[in-house]
Structure 1
Amino acid sequence: MKKIGEFIVVNIGLLLTAIGIHFFKVPNNFATGGVSGLAIITAYFFPNASVGSIMLMINILLLIVGFFLLGRSFGSKTVYSSFALSGMVWLLDRLFPMSGPFTTDTLLELFFSIIFPAVGSAIVFNLNASTGGTDIIAKILNKYTSLDIGKALMLSDFAITVAAGAVFGVQVGMYSVLGLILKGFIVDTVIESFNIRKQVVIISEKSEQVRQYIIENVHRGATIHIAYGAFTNEEKHVITTVVNRKQAVDIRRYVRKIDPNAFITITNTSEIIGKGFRTV
């Protein structure tokens with residue numbers, strides 16, 4: 001069931017990405033990196049070919065090159081996502097052909113061309129998958145040069161946006177560069193929001209009751225430290241636990257109810273690896 005759930009979620013992410021590409025990127029020629037950006041530029045020289053079909057051909061070429069230069073270092077999810085995204089863009093073009101942008105507001109169009117693929121990519125990345133494409137180029141550059149994957153990916157995507165400026169004009173090129181920069185920030189923000197948890201630290205005279213509540217009612221573990229107050233030098237029990245938003249609210253409400261003088265700090269954290277959370 002978990003595999004099926006992940007498959008459905010990955011496809012939702014790919015569909016959001018495809019919507020952003022077809023309805024907003026393609027009509028405005030926003031080549032904000034990736035295979036979609038390369039396909040948009042290529043489609044300019046081959047107007048009878050759809051962006052989806054060009055994406056499919058580019059992905060096939062990249063996968064073949066990647067196989068010979070990298071071996072099988074990219075997973076089945078990446079291979080599937082590469083073909084599925086191309087297919088979805090092609091299908092949307094068939095079902096909902098676009099003759100031009102929805103609006104004359106270029107900045108508004110750019111916003112939607114970023115937000116849909118950024119959220120979609122974040123969903124896919126969060127499941128340790130990838131939309132393929134320039135990820136393979138980045139891995140090749142990483143293998144045969146001193147560039148790390150992040151810089152190699154940025155370099156390949158930036159080269160595509162520069163090419164867009166050369167083909168479609170400086171204004172489109174500048175919008176594409178802006179979109180590329182904003183997409184990176186949005187993807188990181190969305191991934192963090194998916195994984196956000198609350199670290200709750202409690203100092204209370206009713207520490208045993210708090211411990212029992214966390215274990216028996218919230219069904220989470222906790223760590224207890226022995227500490228001493230800097231002013232009073234009294235021994236205190238410090239309870240630390242990591243929970244989701246709702247559980248943090250429940251714990252705070254319970255602690256305030258049984259011990260109004262309790263000291264509580266609640267902070268956001270998005271990288272939790274261990275039992276009950278992420279394993280990698």
Structure 2
Amino acid sequence: MTDIFRAIQKSAIRIKDAIDTKDIGYSQQENSSGETQLQLDIKCDMIIEEEFSNVSSIHTIASEEKEREVVLNEDGKYFIAYDPLDGSSLIDVNLSVGSIFGIYENAFGARNMVASCYVVFGPRVEMVFAHNKTKLHLLQNGDFEFVKEIRLNEKGKLNAPGGTQQNWEPYHKELVDSFFSDGYRLRYSGGMVPDLHQILLKGGGLFSYPGTSDKPNGKLRKLFEVFPFAFIYKVAGGEAIDGVNDLMELEYAHIHDTSPCFFGSKYEIQRVKEVYATKR
């Protein structure tokens with residue numbers, strides 16, 4: 001898997017350069033969700049596919065920006081689903097964004113996940129890679145250097161609630177408000193990667209993106225976003241659920257399937273379970 005890790009590192013360095021120098025205007029193309037793609041989304045997707053095409057152990061890739069999977073090497077055993085640039089619409093206001101990678105063995109699916117990775121592009125570039133441990137790396141002088149292992153505390157202090165509030169169920173709003181009443185601090189930028197990264201590095205808390213009246217199955221995609229972060233959080237000692245069920249036990253029917261999702265320390269996730277167990 002070292003070759004995959006290195007390919008992600010090379011991609012990240014090239015993506016950083018693209019963010020710094022490339023056009024961030026809209027293209028004439030739409031992604032799988034019907035959203036008009038930024039020029040930068042297309043560029044980052046191309047960079048990652050180019051780097052992965054040089055890795056013989058990768059069988060198939062699936063991009064959040066494409067409707068279908070792409071087979072790279074029939075003899076490879078790894079299947080990689082990735083979001084080339086999550087939160088790209090935040091770049092024009094100079095907020096942090098990121099890339100997400102889910103690494104699966106023999107086929108896509110949560111039960112086949114063997115590693116996960118994301119990269120944060122902010123004031124500095126950081127990478128978190130989870131396999132047997134969740135590890136933080138920092139880009140310095142053109143290379144990623146290991147910084148530390150990441151472990152979540154049993155209980156955190158940050159609250160990152162996603163989704164449009166007017167479409168929340170009343171019990172979900174009560175849950176979110178209860179954390180604020182207990183002194184939790186709001187940390188929500190609109191970017192999944194930096195928000196979940198902050199919770200990890202600050203020791204814990206809760207990131208929630210529930211099913212809503214307009215999106216009952218949630219907005220975030222299982223293969224590209226939900227499963228990779230669920231894996232990272234669980235390896236770091238946290239939990240990840242859809243409100244009731246462990247996210248890593250969910251099935252998927254299409255590569256762009258979505259799910260409600262909650263990531264956090266064990267204490268916060270237990271509180272979510274207690275609320276959602278009586279409502280679903």
Structure 3
Amino acid sequence: MLNEPIVLRDLLNEYHSVDLGYYPDGTPYVKADIDADNHWELIVRPRNIGDFVAAMFLVDSITERGGNVWRLVLPCIPGARQDRINPTGDTLFSAKSIAKMINDRNFESVRVLDPHSEVSAALIDRCQVTQPWEIYDVRFAFRRDYDAVVIPDLGAVKRATALAEVLNIPTIQGLKHRDVATGKLSGFSLSMDDLAALETRKGKHVLVADDLCDGGWTFTGLAEEIQAEEMTADLYVSHGIFSKGLGDLAKSYRKIFTTDSYLHGLEHESLHILEITSEL
């Protein structure tokens with residue numbers, strides 16, 4: 001598969017490159033040297049909202065020329081973290097706007113990978129949700145056994161528990177603590193009850209699992225708590241944005257696993273990328 005933000009796939013399962021660029025004012029443009037009068041699958045891994053908008057431009061262009069983009073493969077839904085109306089009004093309901101742009105193009109199906117919340121997927125018509133372990137042998141990918149899956153926060157309970165069931169290991173609940181006055185994160189902790197169930201902690205190796213890593217502060221903070229219990233850890237996130245790079249994360253985790261849902265362009269000896277997008 002082509003390592004590009006926007007790719008077309010025809011009915012013969014052949015990939016076609018798309019010329020994506022930006023004018024000096026930041027406006028995206030997109031060109032594709034293809035036979036528009038055909039049926040296409042559009043694979044989009046946007047690095048920013050401009051890439052996504054350009055992909056929607058391409059759909060419109062193909063449709064206007066008599067073609068049909070019947071399926072959208074969008075592993076990482078843009079705007080998915082803004083999936084509700086904030087009473088204070090300081091956060092937009094971006095997930096709804098993104099969903100409208102998708103729904104207006106009337107795809108026969110939309111394939112997404114491990115969305116940030118059920119809300120973002122539910123807003124998209126004919127959306128099909130896939131978890132990485134449904135199409136990929138994660139036991140083989142991780143190449144080692146773990147003693148437990150650490151759940152970073154309460155929002156990650158469902159997906160991390162599902163992964164733990166696949167690996168047939170227990171979970172350890174992680175908790176975020178916030179400053180009551182400011183609402184800002186002030187620290188992390190691990191469930192003492194879950195830790196007690198491990199009996200011995202020293203030397204245990206755990207897997208921290210979540211859907212997305214952006215700056216990574218949550219995961220480095222959680223790693224400090226894991227190390228305090230004399231355990232070591234690997235990290236798995238379905239969508240690795242890694243906007244602050246991998247330096248601090250690589251110091252905290254022996255291995256970092258993610259999928260190819262986001263084109264961050266990073267390389268590191270600790271980073272292992274599971275190629276899943278082509279299977280969606």
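Since every read-out is calculated from the coordinates, none of them should be taken as a lab result. In this text the structure is predicted, and so the values were computed from the model without any measurement.
General observations
- P(r) over Cα pairs in 10 Å bins from 0, in percent, for residues 100-163 alone from the coordinates reads 18, 36, 38, 8; which among 1, 2, 3: 2
- Which of 1, 2, 3 yields 20.2, 65 [Rg and Dmax of the Cα atoms in Å, calculated]: 3
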